[in-house]
Structure 1
């Protein structure tokens, strides 16, 4: 099995590289090739236990996405994210259950609700991989990412109750609403505790490799501990990722650089494997349906009806709630514009601008399903408490697979075309990004000037003053002047160790000022991460030059 997984990953990486050069979606091409490869004569079935997919494959992907996600942006769009990640999941599950009872003869409502819970949540891996490659605007990507990080929790909670009802067993809490509240609250609290505990330990580790190992353990620990307590492992992993990602600025630059490259590598490996695994299941799912005596044409018709239902419900829900969001936004803006009798110390925050109709159209079309749907379907028990076979188990698995493939091929392939057709470039989004980058540059310049002023005050020797003047001149130079002044810098006549020490002082001052602005919610997390990545490279170069100077 392990050798087959390695072969699948290697082939999938090769296909992804070809897709990148051909300007095609790598994830979709890997899935399409997997679909065709599943019919190769003599090919063995690559089948993983649902616990492996949900407990080993999913946690690192969710953790990586959450730790690299702007918590400020998540909080700003929290209403839209909860609306899609929780309420739309329940609405989709009910709608699919109703359609399934109509299109699959004899399917009871309880079994149909199991199917609805399985196909209701768009997949985090699929949404992030395809959405980011397609170049979605940041506001839309925030909603899509946030939705995909929490919707599995709602779906898996509903699935647990539906399976228990059908099989005659008992869920941890039979009431779906209470169960979801318990799973969400306990999962988030556990994730935050584990994330903050890991950060506490990471700050005391002097070895970047050990810190990276600790970050690898966190998603699995968060998931497994939460699941042991019947809470949401998905939300626990997401909360732990948010905690470590937010406090990553407290780590050393070597830890950040090493973890950044490590998680990018893990993301690539797992994403390519996930899409290859989805494609490779086609022939075997069809064989299982034949063996169960199911009529393939009836299954195809039911699959099409359920796929159309998921798309239609998502479109209706997104646009209906968008109308309500715009009305609420206008009402809030009118209240903010009214003169206040008593001036407040701090004006209330301006609400986030609702998505445009074009962005909502794309958001409605991004409901691709993925590996979580397949794992949830495969995890349905074979037998009920009475000893009978679980009703319509093979049909549920086959329909879940058909819907997953339909969303990948129809929505996934057409999504880049739709984005290009609608011309989603947002001038306000660009203006905000430029404003944030200008703010980061201004804050860095101010921190530099303040640190140099403090250095001049505490170091009054002529030599130190000349060094400060040279550093100030270097900080103010433009890129066009770099090559001309590079030769002059060699003739400074300063001790390299002293120059590097002052450079380190200035770098620390800029870093602290930018982090403080992020904590005050003045600077966006994403912009801070971009700037910190550049500063980490500068720090690494400076340390390398310092070590070289010490050896001289």
Structure 2
């Protein structure tokens, strides 16, 4: 009955006709024109005990003299709007009220206000994902379902006073893929949830053999605190170390300078390497040191910091840092606090494959943007479906790779080999060579995979000097390339699959007793923030007056200029 009612309602709303329901129950539906005296009407009723209905009486001609004279419609309720947008909203969580207004105007010719569209979307969200007070209790069933369908996965949730606090999920297929991929590199970051319940998504990602993003674990917490990051790192360690294929290698972590992460990583991963995202370091440098310099000086000092961070040579690094502290005395305190051994290539103690920023973590945050608009129970399942689909696509892609190395790395190696053929190579012994480049010479040690230019050590791919020596020795370039870039590692990363989690059983086992309630919402005045929040330590650039040079105001509001 409701399908028939909605179809008739949609038709007459689109034709600017107002109507009223005379009868509206499970057996009969009678509609008449809202204008008194108009002969338009329609009457339908059920055919016996069947599920179908038949139109018994219909007068399709209006005698009221015309339709509505306005673009709005009295029957365009929030329930009607929700029925229109429900299917599209299920496929597009980012479907905005402004888009709803445009689509309904285009399809039905009805003008809606923003608030009508917003309320209609809220009703549709409630129909799709259930009542807020009951939806969080689904987490208990979901965690059990993961362990049943994906054995050896690590899943844990926590509550406080019966309300949701945090959730950690790491699928066994993801952990095994990370370990088999042979690159112990993890990016960690958090991004806020855009649903009205709030919260933060924490993610641990890595890179596969083709330098693409690979998710290891993710979780949801109420706030980004020391305790929650400590809990996330503890569960991440359990997920990685509990795998029987773990090789006990030291891990390189790449994060921003978030104090909670800085405290938790060495606590649970002692002996591992911690690298700071250089983009965040550079932003802090600009906001804390360079605000006191003019534009030309800022560019020169920033170029010095860039050169110091990227150079692989220790002596060059020290020269650049000395010049930087000499030209900008204020940078000495900043460098002491920032600790270059966490972001400068020349002094970083561990491997990071030439990666200087946490862009992979930011990529993960953008990749789950649609999921971040959903309630937590639906958010975590949406991310699972994304990871499951991505692993399947890349598993199929791995079968089609015909080269020894993944395509992107193969191109880099071929380019280095081509550049190396233009160099002059002189043999010292069977493993040591002297290579003459345009303005300098390099020593290449094939036994220890070292070149004095430093690029081989940083990128783990033979540089052009090493390629020249390897080809002169008649050996294979692939033998001297890090194993993590090989195609067989790419295939091993995606060999395991995340199993589906059917939820039909939950519909029959649902009870009225609720164990997990939604988190308490702390509503702040004004419109909820949708834009990215700066990371801790990532300061906002302040206004600097062009008249007096002080911060916090501009030339127009300067007291010196007024006097």
Structure 3
């Protein structure tokens, strides 16, 4: 049996585009002599469709798309994911299902059993869990057909009651097929590999895993679909962050093929490629063409500008330089050097007079009050107003340039430098931003070296440095990683050897900044725990240490 692994980039709710892609892939696989082509979880409709799954018109369109795709499955079969209405009046309205289409119709239906509701997942909101698991027959073979999480039953703290593969293994399947919508993080591939291999050994059967690729605002899918032989070795790996179509033979390849070398990209390469895909898909799928950002001469805006030029084309990026009375000459030069290196367009709009006009107008209300961060924030909000004005006038979409370290401790100004439609590096710590800048410069200097080596500064007051307000970023990021990604309490960090006073201070900053993050733009997720839907905290709470 020849099986095609079809890894596609779906657009939520774009039934015309998605259906055409799927049908084209079926035609290619059929021409190549494939017996079966496998698509991803919820390929029909896209993932995550969220509350569109409560929309009758959306579900009707899913059913129409499914019927059209089934009509093309003659002389070839396909396995595809789709939301399916629950005909039982009891329980949730839908199942998250895998369907086997052959001879122009649905031949088999397998419902997802394990519905994740942790991190970015919220499947219990929409789907009814399956309670009866069975293998399905196809061309004289027995297939253990599963949907994504059904293989992750014993994955640490997110473990489930019940073992789906243990039940399916009783039927001695010839092959496991898992269709998935497994989001990217720079740590996830290793655990994914281990889970798949573990299930191969458990069932003594080879495995095909087909994942989605593409980005849907905050959530990015890396693709990287796999085929494993009966020993649990990877014998085929599809591309990362790109569509792909590959073939395996059940008897020949999945039976005796040797393991292939897994593509071991560096952490920075993965983050870079994920951000490029995330940014590109955000614009393409939203119908946006042009991006605008504030370019300060500092590291973060330089990284975002370089990524935007690569993802969208330099001709579609406008950098706005907004020097103040505190901006150094070298910051302006660094920004101009980056403009020259990337080839993007730019404007220079000095903010001295505009910020001074605000201060003059506010003088009666500020009478008797000493200058403080208010005046600094006026500068940041002046820049935000300028960027939004140009954005409105020219129809450009504003990119936010804040990093994860700043977002964590509230080191940003609401309605100022926190403005934007999408946060490009909001899931990248400052220490990682330096590494990312060096990766961007791997072939030639795009980000000026001076931008990378100079001490970071907001330049909102004379001789200001980030270190005036924050501990060194290597120390800060180590603490933040434990608090956020590892979800440890402050007291646990003290036991790990971190200084108690510093941990208390950082914990307080993180907790007190929740209201700011609540008003922040969506963040391209590249880590195991990003701010946003994957980390929901109360706005008003007294946090334990």
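Since every read-out is calculated from the coordinates, none of them should be taken as a lab result. Nothing here was measured: the structure is a model prediction, and the numbers come from that model. Cβ atoms are built from the backbone, for glycine too; each structure is taken alone.
2.0 is what came out when distance in nm of label points 7 Å out along Cα→Cβ at positions 453 and 469 was calculated for one structure; which of 1, 2, 3 is it?
On the way: 1: 2.0; 2: 1.2; 3: 2.7.
This figure was derived from 1.
Source structure of the calculated read-out (distance in nm of label points 7 Å out along Cα→Cβ at positions 173 and 333, 6.3) within 1, 2, 3: 3.
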